[in-house]
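Read through the structures below before going on.
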Structure I
Amino acid sequence: MPRVSERKLDPQIEERTLKLLYHLVGELNQENSRKVLKALLTPEERLMLAKRIGAILMISAGYNYKQLDQILKIVPVTTNKLKKQIKQNQKIIRDLLSILNEQETVKEFYKGVKEKTSQKS
């Protein structure tokens, strides 16, 4: 898991720094977003973010703790945290899922998940 400094940023600096990130992400096309994510994030950070997105998809589709652990290697504690985040941010998550579920890559993701799930049965 990536480490964040225990030293706290000034709240205004934190807010402005995050605003820069959100603006950057919003302005990127697909090709540039891949380049930026690879340049700014370590392989572990990219994988953690990707697994979180996959877990949100799987939780929303009704997969259980055991399946998330087997397929994404996400422990129940993390699944619980994600479930709470989904519940607290229902509209944002619904909007995210709506966007994601239109993507071909999500269909490919579910295909891989179903293949792994059927292998375990």
Structure II
Amino acid sequence: MIKLTIEGKPLSVNQTYQKTAYAYYMTKKGKDYKDSAIEQAISQYKKDPLIEDLEVTLTYYFWSKRKLDHLNMNKWLLDALNEIIWVDDSQIKISHHYTEYDKERPRIELIVKKITSVST
């Protein structure tokens, strides 16, 4: 089992990417947060990326109790952890997502577990 904590206010996909008439691009705020998340993950996990099927639990600790959609925040983070925690986020076969509140310390906590089989 691997436990990671990504400190800082979780950003949604809408805050991370902007759309022009021709393409999507990552905002400076999004790039800075993604770079920070990558650095934090590398500092906490110093092994080779996992190759097995995985179960991931993500707990989002938001700074505000206003309506925030944690499902709008996971794709960019899971992609950012490719080649760091796992080879590719397509290895995630089971995922659990939770929302909590912590005004003083917003963050995302991840628990990653290897799974041997996925029942269908």
Structure III
Amino acid sequence: MADFGTDLCWNKNETILETVTGDDNLIQSVINRLNTTYNELGWIYSAYGCNYRNYLGLKKNNTTLEFIKNSIKKSLEEESRINDYDLELSYIGNDTINVILNIDGTDLEFNLGE
């Protein structure tokens, strides 16, 4: 596994600022990127964020999942530390999309809520 660097993270349990390194840093970075609306931070970063929220609320079908998947893929292409990945999306219940992202052999699973 590659060295994914170091960044800061907020430890909610201990209410302190800590560092996060390696795989955990990459995971934090991907989640932050996906949870930021595309170009919301355009004054600092270019092409940062993801616009998957544009598709939430649409009819729950495979076409909508493909729109969301393509949006996530476009966002991941901007992350220079990611060389290869597999991405799977599925609905869980009525209001949650499960995202399974395997980055260079690191399994990352999280949910996108509506």
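As an exercise: Rg and Dmax of the Cα atoms in Å, calculated from one structure in I, II, III, equals 16.2, 52. Which structure is it?
Details: I: 16.2, 52; II: 14.6, 44; III: 14.7, 42.
Computing Rg and Dmax of the Cα atoms in Å on every structure in I, II, III gives 16.2, 52 only for I.
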Task: Ranking I, II, III by distance in nm of label points 7 Å out along Cα→Cβ at positions 8 and 40, the structure that comes out highest - done: I
Open item on the list: Given a value of -8500 for helix-only ellipticity at 222 nm (-39500 (n - 2.57) for each DSSP H run of 4 or more, over all residues; to 500), calculated from one of I, II, III, which structure does it belong to?
Closed with: III
Task: Entry that produces 41 once relative contact order in percent (Cα under 8 Å, 6 or more apart) is calculated, selected from I, II, III - done: II
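Where a number appears in this text, it was derived from the coordinates with a stated rule and is not lab data. Quick caveat, the model's predicted, so the values are computed rather than measured. Cβ atoms are built from the backbone, for glycine too; each structure is taken alone.
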